[in-house]
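Next up: the structures, one after another.
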Structure 1
Amino acid sequence: MNGPLANATVSFGAWPATGDSPLDRTVLPTAPAAPNIHQLLPRTTTIKAGGSVNFIVAGFHQIAVYAPGTKPDDIDTSTLLPIPGAPPTVGLIDDPENRLFRGVSPLTVGQDRVEVVHFGKRGTYLVVCLVSVHFADGMFGWVRVLP
């Protein structure tokens, strides 16, 4: 596969370089959640069938890809996997219906990583952060896969 739509990059969260207090990740490599930008940038990306998306993860996030036709309102947020030290209302969403891909647990890896996901079939896929409070704040987007 070649060409400009063979591959795309999506920032899955971001560390701010502006704000009231500087963020020094050398001192605090597992920075608190508050300063992280909980967004997918761009929110919608387009590739060709057979292409891949490089999700560059910055922060405590877990990627999930849901089948074409799935809407954010379809995600069942009632079943949560616990996050140690977090209140019981904050966890990792565990909704397998229409889920095609779930990335590594942020409980087992560093906060910053790259996950590359291949999209072999045409459609518009919903991509979400499974951290319940991030998803509730609108941390989701779409991958449009053209023929």
Structure 2
Amino acid sequence: MTGSDPTMAEIAAAVEVGRAGDRVSARDRLTALWERIGTGGDPLHRCALAHYAADVADDVHQELCWDERALAAADEVTDERARELDPALRIAGFYPSLHLNLADVHRRLGNDGSARWHLQQAAERVEALPADGYGAMIRSGIERCGERLARGDRSVPG
């Protein structure tokens, strides 16, 4: 999927570094890529990079900033551009996860109104998710985030 797109390959490599446990190196690599891509760069690159940078952010406010960048960039991505990366991709399928991430970070910050709004946006877009493990994971995440929000739970999901 990323083989013909060197920037996506760099993003994927940084993500793997983070998943292997080296969050600092992953964060440094993603930040350097963000500086190279710039705020006017390819929106698909910006969306993917910001989405993953949120996962390795130092604190919840940085995470919120990255999640907001990912959503803003998604609004600029066309289906045609997404299909250049993978013929099966549609940008609509990105939104449930992007809104879920924003709902969760707002929940942890105590911004319940914003959390509810993003949770509703995620739930309204689940039909765009594939009927596979990824889709099930996002659907389940929406449900769990809603339960935490209803309880007033501000903890980081674990």
Structure 3
Amino acid sequence: MPSFVGFVPTPSQHIDAFFELAPVSAEDVVFDLGSGDGRLLFAAIERGAGRAVGVELDASRVSEAREAIGARGLEDRVMVLHADVVDVDLSQASVVLCYLVPKASAELRPKFEAELRPGTRVVMESFPVPGWKPERTVERQYKTFYLYTMPPAAQE
């Protein structure tokens, strides 16, 4: 999948919205698709996730995130893959976090439906997944966050 958007980090004041919708525990494996500098990965670990995996296309962001992982001593719990999300197996995820434009969400929808296990939670920042009905939403200033639990309900 081509890069649909450059690095647009989630503002720190919006990070809590992901975990309000999808609280994490030690059993959770959190995937952040388009993980950038790793801020959501670190937030997931701080909130109790067992492991966190980032998927990022930009090599400089991957290096930045890996340096931060090492500096925090989290190599055993956090990793960032330098990869295109279409090439990554998502089946181990119990929570998926995304800030993707609608076109990317639409293209990834079949992958999510094929690879994510029942009960996996998907939280989308700003843009809903076309054709899916959100289970719950949270508003943060100018943004909406959407929660789906696999398999998601169809949009009516």
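Only the coordinates and a few stated rules stand behind these numbers; no lab work does. All values derive from a computational prediction rather than experimental measurement. Cβ atoms are built from the backbone, for glycine too; each structure is taken alone.
Using the calculated result 2.5 for distance in nm of label points 7 Å out along Cα→Cβ at positions 54 and 78, pick out the matching structure from 1, 2, 3.
Among 1, 2, 3, the structure yielding 2.5 for distance in nm of label points 7 Å out along Cα→Cβ at positions 54 and 78 is 2.
Of the structures labelled 1, 2, 3, one was used to calculate helix-only ellipticity at 222 nm (-39500 (n - 2.57) for each DSSP H run of 4 or more, over all residues; to 500), giving -22500. Name it.
For helix-only ellipticity at 222 nm (-39500 (n - 2.57) for each DSSP H run of 4 or more, over all residues; to 500), the value -22500 is produced by structure 2.
Assign the value 16, calculated as relative contact order in percent (Cα under 8 Å, 6 or more apart), to the correct structure from 1, 2, 3.
Structure 2 accounts for this read-out.
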